[in-house]
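Scrolling down, you'll hit the structures one after another.
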Structure P
Amino acid sequence: MKFKRIFLIILDSLGVGEAIDSINYKDNGSNTLGHILEKVDLFIPNLKKIGFTDTLTMTEDKDVEAYYSIAKPTNAGKDSLNGHYEIVGLKNTEPYESFNEGFSYELITEIENITGRKVIGNKCSPNSEIIQELGDRQVNYGSLIVYTSADSDLQVAAHEDCIPISTLYAYCEKIREVTLRKGTKIARIIARPFTGVSTKYKLLHSARRDYAVKPPRKTILNSLVEKNYNVVGIGKINDIFDGEGINKTIKAKDNNEAINKLSDIIDKEFIGLCMVNLNDFDNCGHRRDIEGYAEAIEELDVDLKIILNKLELDDLLIITADHGNDPSFVGNGHTRENLPVIIYSRNFKTPRRLPPFETLGDIGATIADNFDIDSPELGKSFLDELE
């Protein structure tokens, strides 16, 4: 075992330029980080030191303090589920669907039938906007706000005083059963309780509940748990894998809380993997909020220095992303992009640029190699490259 603990941070949607197959997704020209840098003069000295901005051009940086490269996405689709699957070495050729134009009449009718409530919304919208727009109608008529974030999800929002949270959960369980029975390729059904009064409604992030699908096959997470290693999931990691291969779950409502939880975990003694999803980036991407996205990157830069200083000599930190979401691009959905890969340890003697990885699965293969578990079906380990 080369590293006792591996910390894997997934910058949800922070791509670094169009992938080779981006034209197949009508995403040619997308570049999440590059276009943000064109619009905003980012102050990110700590991220620059570890080669983060170098991933845009893959030029050689002799003063870098980490190994850096890019990974090409190979799984079909550009949803979060397939991106995370690929990171842990799971190959998936069938993409989950997105529903930017709303859900089918048949599905909406079925939801109304099984819940006994009228559906309103049925469109793609940011969370904070749709509850302000439709919150009054939901409260007045006891209806369900159904919408999507442009990811592969179906979200159901209701005021906690109108529909009890436990009832909302029960509705979402029924909707999950319907989609699975009908073979509708929706990755997650998400319960979104909210509170507050007109024009000041607020989502209850702590009461959010995701109903995902089980990974189609065993992943390195399962193999780690079977060998009695710790696998900690912070943020929406547990939701994405539907609890498979996760033996410690920590919720986080935003990036700041997720980083704080990560900092706490670093202080604890354990052997294994800690995965963190930073979802604020994706939220800004869906809103096409360039300034908000830039602010989230700068906040990460401040936190990064703290994280790096807390790492032990036998710790490994890997930073990557699951897909792109260019806030300057057309529409408000994910973009098919190459993903940054930053690999840091306080023990490294020769940090440098590495050749591009042919798949995000190289990360999972490297984790498997380090802990001497079964190799995943996707990816090639780069453990021996780290000196």
Structure Q
Amino acid sequence: MELMKNRLRGRILLFFGCLLAAQPAWSQALMAEAKKPEEKKSSASVTARDGSIINGEVVQMTAGELKLATRFNGDVPIKWTEIKALKSEKPIEIHLKDGTVIAGTVEPGPDGSLKIKSAEAAEPVAIKLESVVAINPPAKKAITFKGNVSFGGSASDGNTNTKTASLLGEFEARSELQRFTLRGSTNYAENQGGITQRNSKGSIKYDFFFFKRWYAFASAFFEGDKFQDLNLRTALSGGAGYQIFDRGDFKREVFKELQSYAEFGVAYFDEDFKSSPDQQYVSARWSFKIDWPILPKQVVLFHLHEGYPSLERAEDIYITTEQGVRFTILKNFVATAQVNWRWDNTPSPGFERSDTLYLLTLGYSFEM
């Protein structure tokens, strides 16, 4: 009996000894369990007009669509017009139609508005949902570049000997306040009788935006054409322009890349002829340009024209236009069909007033 008591006593002591030996391990386990972070909660919620509520994290809102990062379904797109209320415990950057940018936390306000608590304002700012154009938009590049270079040509030998070549290019650099544009083209053709076409032109233009749409411009235009008896035509001009449409003005796919401007100013106009007396005068200048990607990155319609009516003699007027369509063939490679037309109301004696050039070219287009 005494032996059994001693064995029981020994087992109890062994049990408690094991507990004491294991104490550091299980205490650390308990402490680690206590320190486990709580399950991450969503910091934002969206209430739709149909009453449904979606929780997640606000990613961004652009082009009328809010992206909400949810725990199980990834990024969920929600049309901004379908949202009744928005709440975000994390600060978000809200852009308004008038250009104002407010950063802060958001909670629903009265009558379907948003109340933004910003560190820059003592009191919450109430705004209407329809006044919001973007939330956390991607950062814009300080300067963007775009342009294209195209070439067209043909050659034949045998009973018919002809050669034609055309080279055209355009380059634009754009920042928030400035725009710089270079354009140029040259055309050449010959047959058995000799050269039948040789002309070149180029322009350089600088725009400074003193308002979002309004800008001041300075430009220089140069042109030479052997078959217009023209050594060099020069137009140096300046004035004001208005950006009628710009990217992002429209939400519909067919219009969202549309860009267009109109300009009006004055110019010094000079024509240096080979055999006729030169002409110089002060003229007005108008210009209109439109680039319309009816299928973004696939099909682009374009038109550009400039007019120089003399302010000294009503009969002196010069107009040049370019219009056509550009198709994407593969990635950045494009095909272009265009018509260039020029009108000189007072040409060198013995020469026609108008010239028309039809072009089919292949080229490369870029944007970065």
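Rule-based calculations on the coordinates, nothing more; no lab input. Keep in mind it's a predicted model, so treat the numbers as computed, not measured. Cβ atoms are built from the backbone, for glycine too; each structure is taken alone.
If FRET efficiency 1/(1 + (r/R0)^6) of positions 146 and 162 (r between Cβ atoms, R0 = 30 Å, to 0.05) is computed to be 1.00, which of P, Q is the source? This value belongs to structure P.
For mean count of other Cβ atoms within 10 Å over residues 74-81, the highest value in the series P, Q is held by structure P. Where does the value 0.97 come from, among P, Q, when Rg/Rh (Cα atoms, Kirkwood Rh) is the thing being computed? The read-out comes from structure P. Look at FRET efficiency 1/(1 + (r/R0)^6) of positions 114 and 154 (r between Cβ atoms, R0 = 35 Å, to 0.05) for each of P, Q: the largest one is in P. As an exercise: relative contact order in percent (Cα under 8 Å, 6 or more apart), calculated from one structure in P, Q, equals 31. Which structure is it? The read-out was computed on structure P. Of structures P, Q, which gives 0.45 when FRET efficiency 1/(1 + (r/R0)^6) of positions 66 and 226 (r between Cβ atoms, R0 = 30 Å, to 0.05) is computed from the coordinates? Only structure P yields this read-out.
Work out the source of -3500 here, i.e. which of P, Q gives that when helix-only ellipticity at 222 nm (-39500 (n - 2.57) for each DSSP H run of 4 or more, over all residues; to 500) is computed. Structure of origin is Q.
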